[in-house]
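Trainee: Right after this note come the structures.
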Structure I
Amino acid sequence: MTQIAIRPVPQRARLMLEQSGVHPLLARLYAARGVQGSDELDTQFKSLLPPEQLKGIDTAATLLADALAAQQKILIVADYDCDGATACAVGLRALRALGAKGGTVDYLVPNRFETGYGLSPEVAQLAIARHPDILVTVDNGIASVEGVAEAKRLGMTVIVTDHHLPGDELPAADAIVNPNQPGCHFPSKSIAGVGVMFYVMLALRAELRKRGAFARRAEPNLAALLDLVALGTVADVVSLDRNNRILVAQGLARIRQRKLQPGISALLQIAAREPARASTFDLGFAVGPRLNAAGRLADMSLGIECLTTDDMGRALNIAQELDTINHERRAIESDMQEAAAIQLEGIDAGQRASLTLFDPAWHQGVVGILAGRVKEKLHRPTFVFARGQEGVAGGELKASGRSIPGLHLRDALDLVSKRHPGLLKRFGGHAAAAGLTLMEDDLPTFETTFEEIARALLTPAALTRTLETDGALEAGYYSLTPARLLQDAVWGQGFPAPLFSDEFQVVQQRLLKDKHLKLTLKKGNVRLDAIQFNHPESAPEHIHAAFRLAINEWQGEAKVQLVLEYFEAA
């Protein structure tokens, strides 16, 4: 069941925003998202939270500055998703700009299918073969108690930079920079892994400045890396609090000014997106998935090379390869969705508080996407399992989960592990997304326990899908200028893109490619083009719809188009 709701708009905040010069439409939308005054909309670089508020950052900067002075070898251990790849690229580019010589900076990205996530003892063994003095994790490491211990045993200095929630025990690293570690008072708890690494590089530059490193040469402009920070932040779907909005806005500004890395330029080109009009939607749904595809099906080293090469021709070649991998990912996902639909036919989701799905043929690199699709469709916390790389029955299963508001997924897994010690071999994640590993024979126990926990924690209201909208759109705003205004603003998780709702008359409708519903709608005297993707069912004559105001560009002509998220009979 889905219900359409309208966000309340604090009128005092709306009026204050309007009076300070904010466009009336944006003033209404911002006020509904908790913005109190125009100062909160300031996205200047100087308005970022200061690095020194991050616990452990001074120690990390000192260790890295010492390493650069001694020309020690630094090895970055990255995660295999877009956040990890961009964080790695920020580290590599910044360290080289700050004085790392020749081959003294390198990276290692764990293979999803061979070593699993993060700095494990196996990854520490792989790292020592590169003979590093300092090992720096990006977007991982806070849960790597055993891996950090192994790296230390092997003689490496370890710096952990991460943003994930810590477990009961912290790793014994030489420095930990993570806003979610105990005792850290950095206000932006939702900063992405790439944001944390960017802050560490800012702190390192400040430390080198104190040491006089730039007395005879210009300081590197680390703001040149903000396109990478914006991409990783949006793609990791972290909450866009004010600090994250600044990072994303600054990165988008550089992309629109064509001051961007060759790799991001190439990925936008392959996706047929124009840098001058780049939006958070382009980063999240065009560039991010192509990078993530490498980590899901192949090796994220390909994605990192794309983001770190300065050769535009090489970047285009890699982007084309990433696009091919992404097409393969889509085909695998389509097959998995069909198999999941068959499984779900035998399940009454309305009587469940959670869903647990498994198929021996499923690809472990795509389970997270499928979990997200099922969660969106049925509004239930969902875990999707696949067999490990060996594909052996009775062996390890790996799962990715997605949750709904009201159920903190990592905390729920913690409860599962406490009720059944040893059931979960590994687990970690956030409120909305998490992963785990268990043995195949233990899957029924997990499914039963997770359902019990979800049922206890979720209220009936939480189990009803609610589409929060911004209500009706004034008639004068169904035009290109307001649409571009919305497109240029920064939206994302926790600061959702505008979704409007209203009643329309359906004048015409037809199917595109047998799966997309194309409509002509009428509101008063205005006729509007509309589309609902992946919705082959026809619409009644009068509908109540939730929709986004979008721009459809075709053969050089731009027109306003409503993208329907949901409709019901009016």
Structure II
Amino acid sequence: MAICLLSPLAVMLVTMRPAAAAAAADTSRQLKRPNILLMVVEDLGPRIGAYGDTLAHTPNIDKLAHEGVMFTQAFTAAGVCSPSRAALIMGLHPETFGAQHMRVSSFGEIRIPPGNAALSVGIPYEAVPPAYAKAFPELLRAAGYETLNKGKTDYQIGNPFSIWDISGDDVSLDDWSGEKPFFLMMSDNNTHESRLFRPETTLYTPRIVDRVAGYMGRFKDGFPFSDPLDVTVPGYLPDTPRVRRDLARQYDNIRLLDNWVGTVISDLARRSLLDSTVIIFTTDHGDGFPRAKRTVYDSGLHVPFIVRFPKGQAAGTVRHDLISFVDLAPSLLSLGRAPLPSYLQGRDVLTSDRGLARTHIFAARGRIDEYPDRVRAVRDSRYKYVRNEIPGRPQLAPVSYRENALMMQSLRDEHSAGRLRPAFSAYFSKDRPLEELYDIYTDPHETNNLADHPQFGHVKTRLARALQDHRQQTGDLAPLSETEMVLDHMWPKGEQPKTLAPLVRINDAKKGKREITVSSLTGGASIGYRFCEAQGCDDDARYHLYTQPVIVPPHAVTIESKAIRYGFAESGVVVRSLE
């Protein structure tokens, strides 16, 4: 059975229903502070039926696309989870605030099997965005939304309490108070790269072996396993039995993911919330395969992006304009009628008239686990330009986590045996070129480098200039090593700064009511507070986000407050008596 993912050329042939297209920009203007559900799943490109994949069994996601707006040209800002999620949550390219490296909280940690040399030497840290920058859920919260998060919070800035009213692995709409519109972000890891690992081939640690064994337990007797002979091997991978086995397993995982999506939407319907909720489905980056995940090629950046508005509004719209993950923050803030900060690097793609459609998307790759790297990329509607700025780094460095996948082991074995064709063998070469250029229309898998072809010199020059301009405008921290970046811009002397404790002031009674103001001497700190009665505060009681002076409620005897600046350590709790 053939797989037919929408190629860039095929995308141009997909029709857009004119009435739906005209309604798409106006739809969210008509909604008054809708509930918002954002599903961000893992390690999955557009391997979905609605996007033209004939092997994917995705009836629930397909239905969502049929009832909503399907974006065909959406791209993440990085090809791996932590930097990509940092861009999503902050509305900034990760390299502009020190979040471009994979899992900054693990920098310098030895995560590789004995016998391999660690290349990364440093201290774990958290990225520290500019003091004026806030995660968009916190801005929604400040604007009157109740924010809830289920699952991953891998944003590279720590886990500030101020972003969410409630966050955890078991969060659901049961935790919603119903007093405000909700923003609920949900993660699912059925399609994560690690779901392709097998206990018998796992090289990592006993913890990973046990986890993989647990994944295998999801496949009950009678589960319709995909046939490796039915899959189409993408052009950037060799066609071997082990590659086919992993591809087939991923289609099983996609089926499980689709079941989860169906459950989530059914829960909304059961609660009669479908007509008041905007539903968004996307993934944290592209496919979790070698030469996809952790790269700046389309295989690692291209993602599905579907938006369903209530009551069938704009249903059936297909949009082909370029979308970047940095566009999500301004889009969701506009959707929620929240103020739009000027520092955001993206654009509103849901409520604007799209008169300022972007002409380029940009992506970055930094350190990947134990291997330092620095790659930048720019793409327009047809061409991709890539700069590899650290020499001696093969595309497929032996990153220990990736080595657990069958297809990665197959690639290495085929390379050692001399059976790979030159385009695949180049993945292991330390003579990686400084520049790469690809024609996405004729070479969608980006295997034919045109950077040295004179007839494409004007294209390379144009894109290289666009990339340079972007880096200057956004303040790319590339010139600094990771350690220099941390010491100079984030954690002086390698020690995490601590947020100063908030200052609580009780103002004179006005009309029989007292007013509380809370502040912090740490620039950019977010402040939380809660009132407690005579019996004290429940440890599970939520901290409210402080945005303006608050009135002391009846029966309150103390106020507790704390502060956090992203990337800093949280302050201590200040308890102030109100008696």
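Trainee: Thinking only about FRET efficiency 1/(1 + (r/R0)^6) of positions 167 and 375 (r between Cβ atoms, R0 = 30 Å, to 0.05), which of I, II has the largest value?
Mentor: Looking at the calculated values, the largest one is I.
Trainee: Right, something else. Name the one structure among I, II that FRET efficiency 1/(1 + (r/R0)^6) of positions 135 and 495 (r between Cβ atoms, R0 = 35 Å, to 0.05) of 0.50 was derived from.
Mentor: Of the structures listed, the value fits I.
Trainee: Shifting gears a bit: One of I, II was used to compute FRET efficiency 1/(1 + (r/R0)^6) of positions 199 and 383 (r between Cβ atoms, R0 = 41 Å, to 0.05), and the result was 0.45. Which label is that?
Mentor: It traces back to II.
Trainee: Given a value of -7000 for helix-only ellipticity at 222 nm (-39500 (n - 2.57) for each DSSP H run of 4 or more, over all residues; to 500), point me to the structure among I, II it was derived from.
Mentor: Structure of origin is II.
Trainee: Hey, relative contact order in percent (Cα under 8 Å, 6 or more apart) derived from one of I, II reads 12; which structure?
Mentor: Value 12 for relative contact order in percent (Cα under 8 Å, 6 or more apart) corresponds to I out of I, II.
Read the figures in this text as sums done on the coordinates, not as results from a lab. Remember, it's a predicted structure, so these values are computed and weren't measured experimentally. Cβ atoms are built from the backbone, for glycine too; each structure is taken alone.
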